[in-house]
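Below you'll find the structures, each written out as structure tokens.
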Structure I
Amino acid sequence: MNPQSLDKKRLYHDGCSAAHAMDLIGERWALLVIRELMLGPKRFNDIRRNLQGISANVLSQRLDELERIGIVIRRTLPPPASVQVYDLTDWGRELEPVFQALGRWAVRSPFRENGPMSVNALLMSFSTMFDASRAAGFSARISMLLEGEPCHVIIADGAITAQRGTLEPADVHLSASTGDLLELVYGGKKLGSWLKKPDVSVSGKAEILSALPAFFPIPAPVES
């Protein structure tokens, strides 16, 4: 990576490494672009669809900047796909615990408002908010189709895996929107009424889903 890749006009010129991190990823949308690639490669239009309000021009700029400084890589998937995708480099993927720390910190903000979440954002929130002590002795393999995208959650041995991609075998299969799943896991919706939602479909051991909200506690906001 060439140091000249950085825009000198936007640097903090501060010796603190945290300040340099902001030099690298502090531009508007940059962190959210990285979030959308954290669970695997995506096409340009898939990234844009999951970032509400970003223009194609701004997304192109951010991807170019992140590629130039070595956080994002552009590649072509092998046949039969043969499409161009964006992915994170190994260095870029090291930002995952940074997202988790930011999420755990910001969830306590008294100014936080509810809003839509992409599939990546929701899956990453599960890994961030999971309380292993509450899941002791519980195991489940949950296959999900969220917004038409295959993904899954595995809980076993006090640990969680939340990823994109199919899962077989699974204890329960569900199809829902991210908003629907937010209502169940974080919003206090009871499983019985949740299963009656028109866009929710569940097969297998549906009772497993009733245990999920307890594993993802939301702490009280700090006093403003």
Structure II
Amino acid sequence: MRMSSIRENIERLRAEIADISVKAGRSPDEVELVGVTKYVPPESIQEAVDAGLAIIGENRVQEAKRKIQAVKGDVSWHMIGHLQRNKVKAAVDLFDMIQSVDSLDLAAEIDKRCAAAGRRMDVLVEVKTAPEETKFGVSPCDAIDFIIEVSRFENVKVKGLMTIGTFTDDESETRRCFRELRGLAEKARALDLADAEIKYLSMGMSSDFRIAIEEGSNMVRIGTAIFGTRPG
């Protein structure tokens, strides 16, 4: 059996995302597709970009640096993995958005490095909606105060929230994670913060993006469904 090409995978995904969005009463082009390229070689990323993929999500700074140098095209690069403070300077130079801001120390370091670089970084606040200890993120009960604090940094722009749903076959638990993030976004928008724009809800991956879109996601992070199964 012939394996699907990356282009075919992207076209199929976009059609499915549009179909789910319409059924949920939303615009078919409302949801942004982020291609997750952990362990994906530059030539495969280039194939995806040539097929119209406009946002690439990378988990590691060093891996992203090598790929950014190799991939050609009008691409927005997002840091989606856990970011250590000692990697912030490089991240500020490489990425257009950091989706995994989960501490004030990290936000402060991003602010400092952006000030030195003369730029402002778009960020998403990562919220830990799932119980697994391996996951990162701000506690949901602390999220609103955290957003307020991060919005005070001059060189950081809060653009929304991100979460990773729990790894489970229990759909109700997956929906709970995504609904919790959506509820926090609604509370944050109601504050009408001058220096925060809660535009994006980044939630949903290859296994659960359908549920995420139904629950309000407008940015899904897809790796396996585009590039196939990868090691790690």
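A few comments on the model shown:
- In terms of FRET efficiency 1/(1 + (r/R0)^6) of positions 31 and 175 (r between Cβ atoms, R0 = 35 Å, to 0.05), the structure with the greatest value among I, II is II.
- When distance in nm of label points 7 Å out along Cα→Cβ at positions 55 and 151 is computed for each of I, II, the one that comes out at 2.1 is II.
- Parent structure of the calculated result -9000, given that helix-only ellipticity at 222 nm (-39500 (n - 2.57) for each DSSP H run of 4 or more, over all residues; to 500) is the read-out and I, II the choices: I
- When Rg/Rh (Cα atoms, Kirkwood Rh) is calculated for each of structures I, II, structure I gives the greatest result.
- Structure from which 11.4 was derived, mean count of other Cβ atoms within 10 Å over residues 79-86, options I, II: I
- Computed 0.00 for FRET efficiency 1/(1 + (r/R0)^6) of positions 23 and 207 (r between Cβ atoms, R0 = 25 Å, to 0.05) - originating structure among I, II: I
- Which of I, II yields 1.18 [Cα Rg over 2.2 N^0.38 Å, for residues 71-198 alone, calculated]: I
- Structure from which 0.30 was derived, FRET efficiency 1/(1 + (r/R0)^6) of positions 15 and 111 (r between Cβ atoms, R0 = 35 Å, to 0.05), options I, II: II
- Answer label among I, II for the case where relative contact order in percent (Cα under 8 Å, 6 or more apart), calculated from the coordinates, equals 20: II
Each reported figure results from applying straightforward, stated rules to the coordinates on display, with no laboratory input. If you're wondering where the values come from, they're calculated on a predicted model, not measured in any experiment. Cβ atoms are built from the backbone, for glycine too; each structure is taken alone.
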